[in-house]
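Colleague: Following are the structures in question.
Values in this text are rule-based calculations from the coordinates and carry no lab data. Because the structure is a prediction, the values reported are computed rather than measured. Cβ atoms are built from the backbone, for glycine too; each structure is taken alone.
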Structure P
Amino acid sequence: MATIDLPSRAQDEPVKHRRAPAWLQATPLSLTFLLFFIVPLVITLIVSFWDFNEYQIIPAFTLKNYAAIFNGCSSTTDLCVTFKTYWSTLRFCAIVWATTLLLGFSIAYFLAFHVRTTSMQTVLFLVCTIPFWTSNVIRMISWMPLLGRNGLVNQALLGAHVIDQPLEWLLYSNFSVVLAFVHLYTFFMIVPIFNAMMRIDRSLLEAARDAGASGWQVVRNVVLPLSKTGIVIGSIFVITIVMGDFLTVGVMGGQQIASVGKIIQVQTGYLQFPAAAANAIILLAVVLMIVWALTRVVDIRKEL
């Protein structure tokens, strides 16, 4: 009996020693998450309940910051400024999400199923990342010589006699804002969808084709359902970035288009930090509800 018990005890001891390093490895990430995410979020929540005036911030509890945001929203005849701003932001978000999803899915499908070699996939991915070697501002400004009143697009259309006068809606408009968003954030949709597609068993595609399925049927009934995890992750990336963006809306909209992020940026510029914090908390709540709705479609933890 002694010769049987000794090996079992010797096998149990290393297991206990292996558990401690796992907690130690998770500690730096946990502390980083606590310090750079939880603590700032709690501070923002606290400041959103503070009072302020033209000269100072008063650390006294008040609900007037939240009341000011929804001032006039009880009217049934007209939408208040807050609802109009959120509607504008959500509209941009929906258009950008649908466009980036279409482009991202198409590009990821091409890379995953039509590019055969890993080296060529790597090269094409590098081509997709080239725009990220410059800042967002430079990439947005690069559209202005193209879309401006005297830009290349208008000059080409005028020279081809397609139009009689320059198109004003190409720049400083909803179109230019959406175009810049799609240009900046499509890559965030490509990567997770591509990763999901690369995990699809190719024998499933062959089985679907052998069963007589057409190309569209294979995409709709096999590829699309098995890529839902990547679609949801990419959607979360794009939606959360667009909802809080103020720089793209300001630059490409000519400072004429309202968004929630723009309101927060203006309030911060005027040192109205409690009001900006209240708007930020409400925006966070809206984004979290959208993310929660997306995660109801696919349980990401089970699929990954």
Structure Q
Amino acid sequence: MSKFIKAAPAVIIIVALALILMLGRNILDSKLPALGGNYYKDFKSDAELEYKYSQKGEFDVDNYTLEEPTATGGEVNVWYPRNTDGRKVPMIIVANPSKLPATNYKPFFERLASWGFVVVGNEDQQSGNGKSASEALEAMKGLVETHPLRDVIDYDRIGIVGYSQGGSGALAAATEYDNGKEYKAIFTGSAVEPKLSESMGWIYDTSKIQASYFMTASTGETDTGDGKNEGAAPLTSLMDAYISIDGDFEKIRARAAGADHNDMLKRCDGYMTAWMLYELAGDREAAMAFTGPNAEILTNANWQDIEKNN
């Protein structure tokens, strides 16, 4: 942190310190569960698809811990659906928010896996440089042929998800590591904007993205700024990221109305899940949330500042 303080402009220092303070509850509560087991039941939406995909899916879920921890992320935990009738299913790597190891928000992984995904977490509490996510992906690719999970994972359909610092980590994993090309779909919630990320050593370049990308942030002050200082994930950062992505990759930007930075983990569940089902599993119903002129998200009061190319 001392190098950052010497090098960064004063305004970035102020925003960075504010962000750290804002995330302080995670530091204090890093050994306590961050989500209740049925946390998703409190979510409300008048949009049918958003609500549907915010709840649990049809699969019962099992959990497995890899025998070998990774160098950066430590223990790798995997949540996966039971009884897929021999079908291989997509895999999602998750980059953690600040000071929040995967074992402290297990219900998030369990709920997502219930929709038919293998969901991979680790214990990294500083995931912003993407290294632990990259290592987790390599660990999963390196499972021996006889490992039971190899019969479940479709290695041609891999996505990555991250919130806050984990959003920066997800983008770094997708753009700064050789195995980033493995990802077919990306979702981020309030990924810390590039200059602030860089000041903390979290480097990513959205112009290198080679996957479908749904980028979100909140309309709250922590993300937008207070009028004097820029926030952690202002609308301009979404607009810049959206413009930077070339090629035929599907992309959407949107902000969660009435939410703030710390709300995003729970607030985004519905459309995050639908995005991954659409992009990785070809789910036609989930696609209706995003595609065409009548996409549900366009008229959903929970979301604003939407731009999409599909």
Structure R
Amino acid sequence: MKNRRDFLKISAAGAVGAVILGPTACTTAVAPDKKSFGVGLQLYTIRDAMAADAPGALKKMSDLGYKYVEMASYSDGKFYGMAPKEFQKIVEDLGMKIVSSHTSVEAEGITTASAQKMADAHAEIGVEYCVQPWIEEKDRNVETYKRMIAEWNKVGEIMKNVGIQFGYHNHNFEFLPTDGMVPYYDIFLKEMDADLITMELDCYWATKAGQDPVEMFDKYPGRFQLLHFKDMAAEVTTPFYTVDKDDITSVGSGLIDFKRIYAAREKAGMKYFFVEDDNQGNGKPFEGIGASITNLTTKILV
């Protein structure tokens, strides 16, 4: 009986302790692995660090929790001066994956041979997307837009034959009314073959031009397989079309409602998104992308 009384006393004390401490008394909260959120980074954001020490820069990026890589340096069959498999191994050994690459087809056009070489190099490194990122100012007119898009459709077909989706990344100048039309809507989306070219919507530049990304998704569902997340500190009162970018800030630190944009990802057709900061964090690129992924994984993607 004495042992039984002692047992009951101990059990009662344990029950009181459980009530006082609550259900967390025996558990320790473990923060989720940031890589599990699938956040990508456009390497243009850390371009100086990549030029100085690519393996070291990629290690820092991985340590911050980034999972997906969008490259920004292709030339003559190489990426960041390395053979495709060499660069791919560095990335994958760090627990990341290359899914996209920015590389330009110039306005003067591209030969079938050079387009095939570009496609084969990208297929070897295992990307899913190859993206046209820029148009020179001298080529921003209706006639050149139409000629370039015709070329891009051909490149898109060559890419498709090796299992890669070609794409186009916007700035704000594509929304500048020109000759009675808005090129992004009336030329780009209209004349690009939707099967061969997807849109990589840069949410910052579209917003700067007075566009609402979610409304764009509603109007053109499924056309935006890739998104760029970069935030802005200055409110847009009047749309502007010059490439001024002094107010770029870390994602979640500015005025763009990325939670709303992310919630509309299925309508957009989004497969991946990438953090980007054209200004490299104003001299502190890793602090900038660190703040972005922290905000994304604690406030926006949850």
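Colleague: If you work out mean projected area of the Cα convex hull in nm², for residues 104-223 alone for P, Q, R, which one comes out largest? Don't skip to the end; give the middle numbers.
Modeller: Values: P: 10.4; Q: 8.0; R: 7.3.
Largest value of mean projected area of the Cα convex hull in nm², for residues 104-223 alone: P.
Colleague: For which of P, Q, R does helix-only ellipticity at 222 nm (-39500 (n - 2.57) for each DSSP H run of 4 or more, over all residues; to 500), calculated from the coordinates, equal -12000?
Modeller: R
Colleague: Follow-up question, since we're still on this one. For which of the structures P, Q, R does the calculation of Rg/Rh (Cα atoms, Kirkwood Rh) return 1.14? Working shown, then result.
Modeller: Details: P: 1.09; Q: 0.94; R: 1.14.
Label of the source structure: R.
Colleague: So distance in nm of label points 7 Å out along Cα→Cβ at positions 136 and 216, computed for just one structure, reads 1.8; which one of P, Q, R is that?
Modeller: The read-out was computed on structure Q.
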